[in-house]
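These are the structures in question, set out in turn.
Taken together, the values in this text are just the output of simple stated rules run on the coordinates, not laboratory data. All values reported here derive from a predicted model rather than from experimental measurement. Cβ atoms are built from the backbone, for glycine too; each structure is taken alone.
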Structure I
Amino acid sequence: MQEVEQYLIQGREALEIGDYPQAIASFRKALKEAPETAEIFALLGEALAEGGKLSEGIQAYEKGLALAPENLDMLYDLADLYFEGQQAEKALETYRRILDLDEKEADAWVSMGLVHFSQERLEQATECYRRALAIEPESTFALNSMGDAAYAAGDNSQALKYYRQALDLDPEDPQGHYNLAEMYYDTDDLSGAETECREALRLDPGFAYAYLTLGNIYLDQEEPHKALHSFQEFLLRERSDSSREIRTEVAALVEGLEAEL
């Protein structure tokens, strides 16, 4: 067991600094010594997913859950990976497993809503968010998601109400500021959008999509150098499989801007 602990320490340290190949290797060594340990499968799954091996990460979590089928953290992680991998129905099924274990898990309701929202099932998404708010009225996750649903339905004033309610509860939430930025941008308030993007980045310098919106703002303001920098920052930070299409589009924009400047 001492060897297993050493491998786990090495793996966690590597995971923390983003050395995913080393983390993966360490966790695999640990599994050879303790093949029936669900926690190690979860750590391996996280390292694989973070290292860009989404399908292998999913398989690791599935093996871990076969050993610990009621582990809520692993269920959340697996469902999130299914969602990221565009396996919407598997994601929904896994979030439902969480609710079967504890129907008061508000985050599972919100996450189910996000899956429905991604599939353009707005009514089902909104109902999930309402179920979450009935459990946790001050859930910023649910309030921001309700804002997104209201905005998608064309109810800007209601969307703004939800976004501001979420920010009143947690002014340091970068997602809340980004939601406002997106809304301001779509309604041609470029100054307001830029302010909120910058606030999101102040709170979370790695918030990739805030850079993307900033790039679009600068393009509209005819500031190509700033736009180029923002798009490059987005590409540097956003690596998920689900963003492949948007990354391709942004890479083409970067190539065009570099040719012009």
Structure II
Amino acid sequence: MNNFSSTLFVEILKMRRSKVPYFTALGFCIAPLAGGLFMIILKDPEAAKTMGLISAKAQLMVGVADWPTYFNFMAQAAAAGGMVLFSIVTIWVFGREFSDHTVKELLALPTPRETIVAAKFVVIALWSFAATLLVFGISLAVGKALSLPGWSADLLRESSIGILGAALLTIPLMSFVALLASSGRGYMSAFGWTILTLVTAQFAAILGWGDWFPWAIPALFSGAAGPRSEQLGMHSYIILTVASLIGFVITFWWWRDADQTR
């Protein structure tokens, strides 16, 4: 336990001293501000054109400037943006030592490799969920500042479950990103995997197989594509859980048995 606490502290310290987590969190925070801008435009498109917010040729999205529309936008942003930004942080956490060629020094410490991996995953999970809470809080503040209509306690509850739940379902899938960042000994393989899963998830959802594809499940859970009860079944959560566990197990195995002296 002392080993884990010390390793976790070191990983947190690395996060605090790096600009990567802060810039990715800042990028995530653009979503509620962009959503607020769309709400302003939807409220009065002509005034938005006059103010120069949009051009005369702009193709406006269809919708009403209210809380349901805003939360729907945030659900989409949290699902897609979360997958990308959580992946960036995961790639950095697991790939940094390989890119900086300091992994030998890391493994020279009297700490089990499994402890190092576990600490990295905990840091990723904590950062990812904290960033999601921050973005959700900003979205509430933006919506309140714009005096959007359509607020209700039921809507807040459903939107909270959708957005925060999507983040919680996305975090375990980072195990495969961690595996690729580790086995690829750097960033590029994991970035390629992230793009592949994003594109494949879109196709799976369009073809109606999203509930069977782990990387499409968080977006469907968010409610952005409709009520989650109509989109997902128990098999979806089982598939996501099994897939995530496979990623964790292989990552732990790789760190334990792979030749890290190269």
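Here are the numbers for the structure shown:
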item	result
Distance in nm of label points 7 Å out along Cα→Cβ at positions 73 and 177 from the coordinates reads 2.4; which among I, II	II
Identity of the structure behind 1.00 (criterion: FRET efficiency 1/(1 + (r/R0)^6) of positions 65 and 153 (r between Cβ atoms, R0 = 41 Å, to 0.05), calculated), options I, II	II
Ranking I, II by relative contact order in percent (Cα under 8 Å, 6 or more apart), the structure that comes out highest	II
With distance in nm of label points 7 Å out along Cα→Cβ at positions 81 and 249 derived as 3.6, matching label from I, II	II
